[in-house]
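Enquirer: These are the structures, in C-alpha cells.
Just so it is clear, none of the values below were taken in a lab; they were calculated from the coordinates. Nothing here was measured: the structure is a model prediction, and the numbers come from that model. Cβ atoms are built from the backbone, for glycine too; each structure is taken alone.
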Structure P
C-alpha cells in the first residue's frame, strides 16, 4: 500500500442476525494481513439488542492467525473493565502478538449502562483518570502500591509486561470537549467515530492539536484515526442498502448513511476517504459490513491505489 496514510480495517463485530463463524473471521484476518492493511480494529458494546462480539476475544483470534498487522480497539469502554484485569489482558495480548496492540479507550457507554455495571456515572471522569494511571503503572513497574479513590492495593505486580515500551499505545475516542482535551493531554492518539464529514473531522482534530499545544505537548506526536463504514461496488443502491441494514441495526434509524458512509464505485470511495486523510487522519479505519474477503480485496486493489 503506497498511500502516506495508514489504512486499517474495522472488524465487523455487530450483527442483527447470526454472527459469522470462526472460519469466516480467520479467512478475513489472514487475507487482511496478506494484503498489507496496517491494522485491524474492533468495537465494544456491553449491552445491545443485537449480537456484538467481545472485542478482546476477537482480537486474540486475529493475533493467532496473523503475523504483521497491528491490532486495535476503537474503542474499548474503559470504565466497564477493571483496570488491573485489563492491564493483564492487554499485556498478554501484546506479548502473544509480538507487540502489535493499540488500545483505544473511551470514558464509557450510554447513560443506562453505568448502573448495571456498578459504576457511578457522576464520578466517571475521576475514575477514568485513576484507572488509566494505574494501568500504565502496572505495565511499567513491579511491586505497585496504589491508594486512590477507587482502587487500593499494596505491593502488586502484573506480569508479563507489554512488549512495547514504555507501554501499549493508548488512543482516546469521543467528541465532547472534555474528551478532546484529555486526548491531547493524556493519550498517544485520538480516533474519530463514524459520523460527520471531513470538515467536521478537521475542526475536531484541530481542537485536539490546540489542546496539546496548550499543554506543552508536540501536536505532531499524536496519532489520529477516523472510522468510516465502507462498501465498494459499482451498484451504489446495493452498497447503500447493505450499509443501511448494518448501521441502523447498531446505531438506529437516525444514522445518516449518505453523509457518514463511504460507498459506491472505487473512485467515489477513494475521493471520500482522501477527504478525511487531507483533514488530518493518519489512520483510516474502514469498516465493511461482514468479514468479506472479496470486499477487502476490492478496497486494497481498487481504492487504496487511488489515495495519495
Structure Q
C-alpha cells in the first residue's frame, strides 16, 4: 500500500508491504504548499502545479491506479480558503483523494511511527517530541501509555514568508514561540520534565545529515535515526550553511530549501533552551510512516 503526506512544504510518499511488514519505495518532493498562506490565505496555482508534477514523477515508482492508497494533508489545507478546490483538482488529475486531518490525528500518527522507531533503537522512557512542519509545529508528550499534544501555527514556510530577513526573524522569535513556551511550562508543572527530547521532520534530519557530511542526494535515514544534536552543533551548522554559496547549500539541503532551512534551524535551535534539554534524538520516520503502519494494521481512522 502507498501512504501519502502532503504537508505545507513537502509531498512525501512511502510504499509498505503489509504482509512482510517492511517499507519499500519512497518519494519526496519540495512543493511549498503553504507559500501563500501568510499573505493570501490560499494555496497558489504554482503550488498546485508543483504537487501535480510530484505525482507525475512519483508515478514512475508507484502504481496509484492499482495499489491501495491512503493520502492525508495537514496545516496548509486546514487553513487555506481554497482547500476543497485544490483537493478536487488533485483528485481529478491523479485519482488520489486527500483527507484533511486535524492536528491531533497528525500528532497521533507521527507519534506512532517515531515511538516504533525509538523502540527498535533501544530508547526507553518518557519523551517530548517536536515535528516542525512548513505551516505548523506539533509538540507531543509521551509518558507511559499517556500522550498529549498541541499544534502551533509556527512553521518554516510561514516564518520565512513572514520574516524575509534573518535579523527580523531572530528579533521576533521569542514572541512567535511564546505560546509553545507557556504550554511546555504548564506541562512540566503538571507532569514533570520528560526523560529525553526527540525531533522529527526535515529540519532536524537535514542538520543531522549535514553534520555527518551527507549531501541531499546521498541522504541515509539509517545514519540519521538515533543520532543526536545539541544547541551548539545546530548553531555551528547554521553558521556553516550561511557561509556556503547558494548552490553549495542546495547540494546539502536540496534545491528550493536553501532559504527555508535557515528558518527551520533558527526555530529548532530555540527549542533546546525553551525545553531545557542539552541533547536531542533525531528520528527520520514521521507522518507518512505512521499513516502506513496504521493502514496496514487496519486501525486507521481519519476522523
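Enquirer: Work out which structure the value 18.2, 51 belongs to, where Rg and Dmax of the Cα atoms in Å was derived from one of P, Q.
Expert: Q
Enquirer: Sticking with this structure for a sec: Taking percent of Cα pairs over 20 Å apart, for residues 61-228 alone as the criterion, which structure among P, Q has the greatest value?
Expert: Q
Enquirer: Compute percent of Cα pairs over 13 Å apart, for residues 37-84 alone for each of P, Q and report the one that scores greatest.
Expert: Across P, Q, percent of Cα pairs over 13 Å apart, for residues 37-84 alone peaks for Q.
Enquirer: Out of P, Q, which has the highest value for distance in nm of label points 7 Å out along Cα→Cβ at positions 221 and 253?
Expert: P
Enquirer: If you don't mind, there's one more thing I want to ask. -14500 is what came out when helix-only ellipticity at 222 nm (-39500 (n - 2.57) for each DSSP H run of 4 or more, over all residues; to 500) was calculated for one structure; which of P, Q is it?
Expert: Q
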